[in-house]
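Please find the structures below.
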Structure 1
Amino acid sequence: MNDSSVDSMSAMTLVALMKETLESGDPIIRSWFLVDSYYLPFLCSLMYVLAVKRVGPSLMENRKPFDLRYVMIAYNFLIVFTYISCLLL
C-alpha cells in the first residue's frame, strides 16, 4: 500500500483490515493475552499514558522527589554485566 491508498481508506476499512490480518495469523498465538483482540493493546497504551500524564504528576505534586542515584548506578552495572555475559556465551 502506498500513502495515497491509506489516506483514502476510511477508519472502518482500516479496522476491518486489521481484524482480517489478526484472524489470518497462527491459531496458537491468537489465543495469547493481548493478541486475541486488537483493542487490548490500545487500551493498555491509553491507560499507561493516562497514568504517566495525569495520575502520576497529581500524586507527586506535593512530595519530595525520590533519590534514585544509587538505584540507577546498581541498575546500570547490572545491565552492563548482563550484556557482557550474553556476549561471552
Structure 2
Amino acid sequence: MVVMDGAGWHKDVSELKNISILKLPPYSPELNPIERIWRQLKQTSLSNRCYKGYGQIVEAGCAAWNALVAEKDKLCSLVACEWALL
C-alpha cells in the first residue's frame, strides 16, 4: 500500500500492479505522519538557529533525524494516529 497526500508532484501510479493506493483527503496534514515528524524536528532541533550555509543545514537536519530515529518509542508515538480512521 502506498499513501499519497495529493501533492501536485505525486504522479498517478494506478498502472502499477499489486499496489494499493490510499489518497489522503485534501488539506489534511494531520493524517500524514511525515508532517508530525517534520514538526517535531523543527520545534526541537532546527528552528531558531543560524546556519552558515547549505551544508550546515543538511548536517543539522541529518543529526536531528538520526537522533529521532534512535528514539524508537518517540518515533512510533509521532506516526501513530489511532484516533484517525481512514
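The table for this structure:
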quantity	calculated
Read-out Rg/Rh (Cα atoms, Kirkwood Rh), computed value 1.18, structure in 1, 2	1
Identity of the structure behind -19500 (criterion: helix-only ellipticity at 222 nm (-39500 (n - 2.57) for each DSSP H run of 4 or more, over all residues; to 500), calculated), options 1, 2	1
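Bear in mind these aren't lab numbers, they're just calculated from the coordinates by the rules spelled out. Predicted model only: the values in this text are computed from it and were never measured.
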